[in-house]
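Dropping the structures in below, format is structure tokens.
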Structure P
Amino acid sequence: MKCINLLVSKSADAKFLISFRARARSVPTDIAVHGITYALTVLAARSNYKAIEVGLTASECAEVVEKVREVLKDADNEELSYGTYGAVVIFIMKSAGMIKSNNFEELIRETLKDPLLRLKARTVFDWVKRFSEAYIPSGESR
């Protein structure tokens with residue numbers, strides 16, 4: 001909840017927030033159907049793996065948001081939303097002790113080796129989805 005609240009309070013860009021909310025709503029389905037490895041790879045492909053890695057090394061949510069913006073400084077809202085979303089969920093998982101990886105390559109290997117991680121990850125992704133829906137208005141209400 002803290003990361004989502006921070007995003008909303010620090011971002012004046014409604015289009016970015018709407019894109020982030022869209023990621024939060026769609027990615028849990030990708031995990032359920034294709035698995036966490038696939039979902040993380042899609043997030044990296046649509047942004048940059050270095051943006052996702054921010055979630056593995058940051059010490060707080062504010063650092064995640066700031067560093068992803070630095071990594072994706074020339075990105076549009078769509079690309080920035082994929083990178084920020086990926087980094088936020090990975091940050092939460094790392095903070096909760098669900099993953100041990102320190103870079104994207106290790107993360108992909110870890111997700112392939114631990115079949116229970118898919119179930120654990122779904123919980124995090126679902127919570128981020130619910131908080132995003134609660135804190136970020138849909139584009140229709142703006």
Structure Q
Amino acid sequence: MLPHLICRNKIPEKLPKEMDFIVKRLKKAKNKEECLKKAYDILSKKYRGYKWRTYTRIHELFMRDVNKIWAKKGFLHCTNINYLLRILLIKSGFFKEGDIKLKWTTLYLLSPHQYVIVRINKKKYINIDIWAKPYGIKLGDHAHGTHT
């Protein structure tokens with residue numbers, strides 16, 4: 001199996017109980033943007049990036065089981081955080097796969113980094129980089145180069 005560095009993980013049918021509860025809350029949002037902001041807030045309170053843990057915990061990059069990923073707290077690789085974000089947004093019913101684009105950049109010219117661009121409507125797209133929020137990257141922006 002390829003890690004989600006190369007391919008997209010499938011959206012699971014069954015979710016962990018806590019995650020399913022969050023999806024039910026997201027379904028009550030007024031619109032796509034509110035849903036996205038709530039998902040961002042929830043995930044950014046539970047998970048974050050750490051520059052050096054990206055290398056010391058490289059084995060976690062290959063985790064594919066949503067139950068094991070969701071059970072973690074604190075550090076997650078950018079790809080794992082983005083996988084959870086995709087699940088929440090799609091399961092909310094507000095978004096489809098085509099609304100969520102996985103994008104790649106590099107940090108410090110050597111470290112690959114994934115962020116997400118989410119389509120709100122035909123004219124509005126929002127960059128999401130939950131991994132980089134602790135480094136001052138806000139909703140609507142993403143880490144790149146030395147911008148972390």
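Readers should treat all values here as calculations from the given coordinates under stated rules, not as data from a laboratory. All of these numbers come straight from a predicted model, not from anything done at the bench. Cβ atoms are built from the backbone, for glycine too; each structure is taken alone.
Out of P, Q, which structure matches 2.9 when distance in nm of label points 7 Å out along Cα→Cβ at positions 56 and 128 is calculated?
Structure Q accounts for this read-out.
Consider the structures P, Q: one of them gives -10000 for helix-only ellipticity at 222 nm (-39500 (n - 2.57) for each DSSP H run of 4 or more, over all residues; to 500) as calculated from the coordinates. Say which.
Derived from Q, not from the others.
Between P, Q, which one scores greatest on mean count of other Cβ atoms within 10 Å over residues 24-31?
P
For structures P, Q, which has the highest computed value of distance in nm of label points 7 Å out along Cα→Cβ at positions 80 and 112?
P
Tell me which of P, Q gives 35 when you compute relative contact order in percent (Cα under 8 Å, 6 or more apart).
Working through the options, I get structure P.
For distance in nm of label points 7 Å out along Cα→Cβ at positions 16 and 104, the calculated result is 2.8, so let me know which of P, Q that is.
Traced to structure Q.
Assign the value 24.1, calculated as mean count of other Cβ atoms within 10 Å over residues 48-55, to the correct structure from P, Q.
P
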